[in-house]
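Below are structures written as structure tokens.
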Structure I
């Protein structure tokens, strides 16, 4: 809370001739609304006891109109209790802009995520990356950044050749096969059949060279079919990518950059071109194969420079992937820094864990992949069984899925619990969606009235304990959003919204709203609560329905 921080700064300057920025924390409610240990930090500098310093500061700052109490606790902690008038004013003016901040004002960020490959299924791992990426993009935009969301697709390479091989074989026999099956079967054959391996390797070369009309046709048809499917999924998930990059478009530039930096950054080894990561504590990686083909690494170098060319004003290039490629990305960024230190310093790899089910993690190589469509069908079926044939089944399903991804701290693997994700009695998306709908229902039942009709009794502006607890929790929203943005951790938003809903439930169990003498004050709290829920859910790219 900026006003209190500034008052403490002025007090330190006036009393001790020191420029200090005080840190404020949220103590347990019985101790106050804010606390600071600034007195303990200043004790050694001033040669005074922390408690003496705290007493001087509290005496000065309690003059601030928003401070009801400023008390010293323990060896020198200062606890501040805000006035009821502060909370009344705050909750009265909460709107859709509540929670916006200026952490990233003027910054330009290119945010890459999701990255499904043509000829492969769009699986739950892609949905996880997408959900995280969109939420982080919304947090950054909420903080004033200009965010460009882009995706990157592996539309050439051995995995494509495996799928094209199977499609070709199926067409020759008259059998039908979908793209995801083609890749999974092609991978198995490549691993176990030497003759098929040689043919797939040849197809891989032909895809690069574009010299075989039949292979070109099969490739283009499959590629377009995949991209059209991805676009429908993006629309459903509520994301629009500004630009899509493809390995086929960046590979040549990547190879050229690698070759230009032989001896300076890269070196030749047994016919291949490699980066010796051991010099920076990593390991060696191949960037161009002995066959003269680009690896993922050289394509990624081409991608990095392509993004820099397209977005020269960007100060940050964030790439979101699963943490399985953390080591790979460290080597990639190390190599890019040696080629162009300015670009390398702007790249930030943000990784998330792998989505697991009781049977273990997914693997598109073995065909044991949990498709997004299968997960969504399972969720919708269970939602209908639990809630009836709800009109908003799709809305609830997306809320359940996205929230289940986002409520976990980013970084570690997560186990997706389908039953927990749809529960109306726990930390879930539908629980928060229902909480918003419930608040809207209360507001819809309220009689139409003008400000002049509100009670004039000033005692009705004093908050009772449950009203104050709700108002206090509402006031914490900007701090939760600031923390989530600074750390790029959307789970902080989830944690806050769940705690807010629980606080409201406690308030509503004890208090009547409609028809109570304190109706005007309580309706204002309900309206503020509903708005904060909606603001927070929108940052998570989850809808806040008015009814369920």
Structure II
């Protein structure tokens, strides 16, 4: 065992950890990233476990937030090997007894598809859709900058307020509006509301809850501005570019070395302990891991205020995920050709069905008609599998702790696994088969990732939660991960939370890591000024007292 000393140690080489380390390295810090897994990337990883000829994205797959994030843009990852690819269509949403809805990067093409919907509603819905897109074009970039900035985002919010000055109250209302209400107010047909609601349900919010309207509008806006791109060659290509970027800045990574605890002395984080020895941190420790792992496993209870521990007991997980990866001998034989050429496919008959499914999950029931999100990866990036085949995945959400099966067909309680998981995957595949007769006969290889499998592969996906905690409004902004200031600082000095459990939450945008790194840089500068000036020392001390009181 050997000890190491650096300016900052980052726990976890997921995308947030790599972003945080790159920013600190750019500032001249000696940074070491420590990762338990044998590979970097966390939930941004691909491999060939299904077949040597098929690239499988093991966790995340499409990256609209990455392409749009100002944090990621600042890293210039294209200069380090990253290349993007797009499917001909962004998304198709399939219904059982009616034509599906299509979402294109060109909003005019999406509007044209809505215009064809029957019942006389198409023309009005097309115009309403273009008005929504116009709002995104006018202030979407400023909104995204404000959303990803440290809280409170004073400068970014000021720019957003000016850009959205003519729509400000509409924007504020949208932030708390259910997507079902938004859909019924703006549209007469069913296609546009289903597109918005389906995108909102990428997160664990129901169509009747806030902020589902905002989430649907956000993802649709991204779809029609940056698309739903994928890295050429697989998700690991994105990670490879980030690792190359970090090393070019002077940072380093240690793989296969799990952190056993964060070392604390006199209320200050001083480093971490690993099986290989202690890593001493002169300036900061950044935890790019789930909040429950940091506060429940890596720190002792007596190192955290009792009030903070009580708030962490209120921390709410997002639902679990079931993901199935496929190697197909042909493209999916869709009966509705609207799904042909779409990178992402949704299967849900209506907004009502989405509400019913969300209600079942909220009631701890295994969904009877699971909402499916499907990724046609070879369609999006032809390098993923041989010509004429398809690398495919399908995923859906289930409760963290299941009481019963809503369809009363599968014997299940607790976490989904074993025979119950296999039976539920059959239910998922029945939905695909209904829209693509003969689908099962095209399967060359299949791999099921249940909630326990996801957590075993990546410890921060607790219980199969892919969001670092719920996306619902009660755990956003100043309530993430607990009620407080909504910032990456923790009750332990020099220790920062740098994961999706911190504001602004999940998705591969890098803001969790960037905000923590900037907080560490600011904290270090203030400490140096405090040592140099008694007046600043008094002010900084007062701020620290106020911050502790807020916790």
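No value in this document is a laboratory result; all are computed from the given coordinates. Just so you know, these numbers come straight off a predicted model, no measurement behind them. Cβ atoms are built from the backbone, for glycine too; each structure is taken alone.
Listed values, structure above:
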| item | result |
| --- | --- |
| Source structure (of I, II) for P(r) over Cα pairs in 10 Å bins from 0, in percent, computed value 4, 18, 29, 27, 16, 6, 1, 0 | II |
| If helix-only ellipticity at 222 nm (-39500 (n - 2.57) for each DSSP H run of 4 or more, over all residues; to 500) is computed and equals -11500, the structure in I, II | II |
| Mean projected area of the Cα convex hull in nm², for residues 158-261 alone - structure with the largest value, from I, II | II |
| Answer label among I, II for the case where relative contact order in percent (Cα under 8 Å, 6 or more apart), calculated from the coordinates, equals 15 | I |
| Distance in nm of label points 7 Å out along Cα→Cβ at positions 94 and 238 - highest-scoring structure of I, II | II |
| Which entry (I, II) yields the derived value 18.0 for mean count of other Cβ atoms within 10 Å over residues 6-13 | I |
